[in-house]
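Enquirer: Below, each structure is written out as structure tokens.
No value in this document is a laboratory result; all are computed from the given coordinates. Bear in mind the structure is a predicted one, so any value in this text is a computation, not a measurement. Cβ atoms are built from the backbone, for glycine too; each structure is taken alone.
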Structure I
Amino acid sequence: MIKTIIFDFDGTMYVGNNGDVKAYEKQLIEGCFGKNVYSFLQEKYDVRKKEIKSIVELCKKEGLDFAKLAMAFEDNFFRHTGTGVKVLPNSFFKKLKEKCKIYIASMSGQKYLKYYLKFYGIDIQNFTDVFSMDLLKDSSKADMMKRIMEDEGNKPEEVLMIGDNFSSDIKPAQQLGMNALHFLGDFNQLYDYFTQNNILDCEEFKKM
């Protein structure tokens, strides 16, 4: 039985085109560690998808100053300027928290998360806690998942991780023995999974 559910934030709790951003991953990485570091990481580790979540993990792997990168995240907000973004409704999280403990675990910083939770109207009170890379210094996504599991006293099979990035969300969860849902941008995928696995009857949310 699923007792704890962990949500990634970007690309999972909201979907759609959020527009251009002012703090690009390449500028952020090279601003912290010097020119050519970004391309070096891409080439060395064959990063096919240029995502900051992937690059952040590789910075750790190379022994680069993780705290410095976390501070850069805090000082360089992503600016969502697009339209057509859809957000999981608060009514969904409110009902879900009656069944399970729910958390957010993100590679973004607390300042970013608090700003955009408010920006998208997501009630933070529905969540037991919000974990971020700057809150748990030098921590990977796997470290966050393990910390949540231990705090709740769960067995791995009692935890579900939901995220859009396979390398930083799904693979670490599977390696820990947790359940994992690779979210592909369609809330109906999530609703169907929950309904079929007796986590929460989500038929009403599919009509919203």
Structure II
Amino acid sequence: METTRRRGHSRLPQLLDEAARAFAERGFAAASVREIVGPIGMLPGSLYCHFATKEALLVAVYKEGVERISAAVDAAVAPLAGAWPRLEAACVAHLTSLLDQTDYSQVVIRVRPSDAPSVADELVALRDSYEARWARLVADLPLERPVNRADLRLFLMGALNWSQTWYRDDGGSSPARIARRFVGLFKTSLAERTKESA
């Protein structure tokens, strides 16, 4: 109960939200500490009561974003047994998380580890922890011929992540429809490759 009370009065959640907004809108380098803390009534120096550096704040925001997307994917695939349905459900959850345009998801996609060299290793580790889920999903696919599954995973993730560049919420499509099309293309392509190799 005491922990919950302390969290309720803490400015940390607000600080993370404002940092996510600033990093998503302006990028890590351009976002200033002043514009992050100003909306919640903090002085710039107060940031350092919570985080030693602006880079450490970025890691916390990035971690929150990764955890949110990871939770969505994990919940989507948990009740399913088949490898292809699990992959499709993961694609739907991933796309939904990206296309909802929340600040946290935008930070995960748009901020590159090279944008903050001093914490690049931490950001890469967070990204890799998420992508490990996809490595397992792709490893479980029942493919009849040898396929470089790492390439397959990277190709799929690249296509999914790029969707926020061209996606338009005009009612003609949805994350579920896009995911079904993507996975269908993969299945068809891999089936054709199997026929050609036979």
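Enquirer: By the measure relative contact order in percent (Cα under 8 Å, 6 or more apart), tell me the structure among I, II with the highest figure. Can you show the working numbers first?
Expert: On the way: I: 28; II: 23.
For this comparison of relative contact order in percent (Cα under 8 Å, 6 or more apart), the top structure is I.
Enquirer: Okay, next question. I, II: which one has FRET efficiency 1/(1 + (r/R0)^6) of positions 10 and 106 (r between Cβ atoms, R0 = 25 Å, to 0.05), as calculated, at 0.55?
Expert: Numbers: I: 1.00; II: 0.55.
Attributed to the structure labelled II.
Enquirer: Among I, II, considering only volume of the Cα convex hull per residue in Å³, which has the greatest calculated value? Spell out each step's value before the answer.
Expert: Numbers: I: 114; II: 150.
The maximum falls on structure II.
Enquirer: For mean count of other Cβ atoms within 10 Å over residues 154-161, which of I, II scores largest? Show your work: numbers first, answer last.
Expert: On the way: I: 18.5; II: 15.4.
Result for mean count of other Cβ atoms within 10 Å over residues 154-161 over I, II: largest is I.
Enquirer: Could you tell me which structure in I, II was used to calculate distance in nm of label points 7 Å out along Cα→Cβ at positions 26 and 122 as 2.1? Present the calculation step by step, with values, prior to reporting the outcome.
Expert: Working: I: 2.8; II: 2.1.
Among I, II, the structure yielding 2.1 for distance in nm of label points 7 Å out along Cα→Cβ at positions 26 and 122 is II.
Enquirer: Let me ask something additional. Identify which of structures I, II gives the largest calculated value of distance in nm of label points 7 Å out along Cα→Cβ at positions 42 and 98.
Expert: On the way: I: 4.8; II: 3.0.
Top value of distance in nm of label points 7 Å out along Cα→Cβ at positions 42 and 98 goes to structure I.
Enquirer: Identify the structure, out of I, II, from whose coordinates helix-only ellipticity at 222 nm (-39500 (n - 2.57) for each DSSP H run of 4 or more, over all residues; to 500) was calculated to give -11500. Provide the component values of the computation, followed by the final result.
Expert: Details: I: -11500; II: -23000.
The read-out comes from structure I.
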